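Bear in mind these aren't lab numbers, they're just calculated from the coordinates by the rules spelled out. Values in this document were obtained by computation on a predicted structure and should not be read as measured data.
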Structure I
Amino acid sequence: MAHKASFAAIIVAAGKGLRAGQSIPKQFALWRGKPVLRHSAERLANAGAAPLVVAIPAGYEDEARQALDGIPAVHLVSGGESRQDSVYIALESLEAHSPDYVLIHDAARPNLPQSVIIRLMDVLEKEAGAIPVLPVVDSLVVACDGFMTGSTEREKLRRVQTPQAFRFEAILSAHRAWHGDRTAGDDAQVLRASGGDVALVMGDEKLHKLTFAEDFMEQMPAIRTGMGFDVHRLALGEELWLCGVKIDHDHGLSGHSDADVGLHALVDALLGAVAAGDIGDHFPPSDPQWKGARSSRFVEYAVSLVTKAGYRIGNVDLTLMCEAPKIGPHRDAMRRKLAELLSVDIEQVSVKATTTERLGFTGRREGIASQAIATVIRNGE
């Protein structure tokens, strides 16, 4: 995209974004495989913005440089107490470059279509300022103390987005002329306060602002699947636990814990579904605290990781491979136990059994194998 006029861009990334539920300010958190900040920085740089001034919180210079590595003409400034302060500091830093136009964008809107930039730049050929807006589609009311006190005409209202575009000298002068606290909601209000006109262009729903933890979950697949497989040796003198049910048999399974081969395969399936490693990573057999432990504890822990990752269990399908004991008489008890451990309905749990036609170690009754598949669904779907 090319324009005769030169233009710079400011990205406001000086907030802490606490509502987004991230361990770091949301502008540095990953979204669709990249830091949030990098998405819009790349879009603006590709559109020809130079320089690109990024207002960041004090103490986050390393995170910002890492997020913006390789993007040309980037200049970092420390933000102020308010958004308006941060923009003013960034504008002052641009005075030496004296661009014709400047685009001011919120880092929390990472999905910036080039078409919006083009529409804004075209309007600046005639107007001092332009902002992208969207219509209000819901009915609106005036509220007070939890009650409706009136209504308003939505046809006259618009939802405001960024980037907001301005002739550089006009917006810099407007910020310098501002009186009182620097608490304006956006830069269009600053230009209007100084008597400047602000034109409206069509925005884009893609410019959604990342605000809450759920916004970051949108990048996760709606459905994920994990698979687990486990084998344990049959031995005399051991208890036989399968899928959380104790079965009377002349041999039991040998292992560091209770050796419940069905639950171990299920744990690996659940962990695999949310890319959380395998059972050995969380419960290593070298750790004496797990000697003789009930495998139900491992399942409950895996379920907690699924929940923490933002998912719930859709269904599980588990197959036991052995010549003996017969699984059929115990299948319903196993399904009930698994449903209890997973906190799901029994209809979401399948337990099957098969032999290996007397082939291999299971066919020789030397051990039992199990395979499990778990499907998890993103919360909110």
Structure II
Amino acid sequence: MKKWMLGAALCAISSMAAADVKVGMITTLSGGGAGLGIDVRDGFLLALEQAGRDDIEMVIEDDERAPDAAVRIADRMIQSERVDIMTGIIWSNLAMAVVPGAVAQGVFYLSPNAGPSQLAGQGCHENYFNVAWQNDNLHEAAGAWANETGYSNSFILAPNYPAGQDALTGYKRMYEGDLAGEIYTDLGQTDYAAEIAQIRASGADSVFFFLPGGMGISFLKQYADSGVELPVIGPAFSFDQGILQAVGDAALGVVNTSQWSKDIENETNAAFVESFEAEYGRLPSLYASQGFDTANLLISALDVADPSEDPDAFREALRAANFDSTRGDFAFGPNHHPVQDIYAREVIQEDDVFTNRIIGTALEDHADAYAAECQM
């Protein structure tokens, strides 16, 4: 286990006085999907460092992408470390294992990524805030963009876990055409020969897929090598900055949907992109932007109230979302999930770097479909 005290610099906690607020970050830092957790962590820490706070202690642990490990870490953070706030989880199955128990014990949870439908609807909670999106949202935008593009017979696939189920539900919610096929793959799968063969034989005019992390890298490379030339559309998770460098030419021209892009034009985003690249030597990803925004939301609420001394005032400050987001305008809906624009981006190459550029807006001021089920 590692600990960080964030101020003008990172210092060993043992050499400093006790912090006013303790934040527990559980995220994926090893194995498959580690790049996502590393980017969330780095974006979060960059925001705290830039704020120069000396009253926030970070306790950061690797969940190894295992629900049982995440639960053990969360229990220790809450019972022994006495954290006030938790954050960091990437994967929705881990979020479902950790978040309900954490918020029931009075801990605030700020999600920088996972947004399962269960926590947006009937399982919502006053202490749970999602700073990224509800899982369906980027897939809904992909369905809307498919309509606008004229696709009418999509083949769709995603891994069989909560976020994958939300992905296909979201695409179908907005997509108006027929389905040439629908497949749930195994979580962590790396061989997609059978699925690509089904796509080839399906008569589809387009392919929608949600395969985050290494799954998306494997699928895109195999798809490009297969000779199947159907256009592909997907969410940013399979076309984000870290993934694109591994996929390379196979991703060029693919359209993907995202609530963030490095070319969103506002001062906060421009400064974030520049400072992240200067600090870490790489362009920021979607996940880095979400970590950065989550930390700045936290800071804005801490400027109003201490969560341990006045949780009601702290909660209201979170709801107000009075911070400068990399996305520009930012607001929470009644279930503490964002209402935001979602863009269509195209994969391009700038010099020797593969990246994305915005080509249109797929959905404006979009809220999730589960808010009406939330009773807070």
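In table form, for the structure just shown:
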{"quantity": "Value -11500, calculated as helix-only ellipticity at 222 nm (-39500 (n - 2.57) for each DSSP H run of 4 or more, over all residues; to 500), assigned to which of I, II", "calculated": "II"}
{"quantity": "Read-out P(r) over Cα pairs in 10 Å bins from 0, in percent, computed value 5, 19, 21, 14, 12, 12, 10, 5, 1, 0, structure in I, II", "calculated": "I"}
{"quantity": "Label whose coordinates, when relative contact order in percent (Cα under 8 Å, 6 or more apart) is calculated, return 17 (choices I, II)", "calculated": "II"}
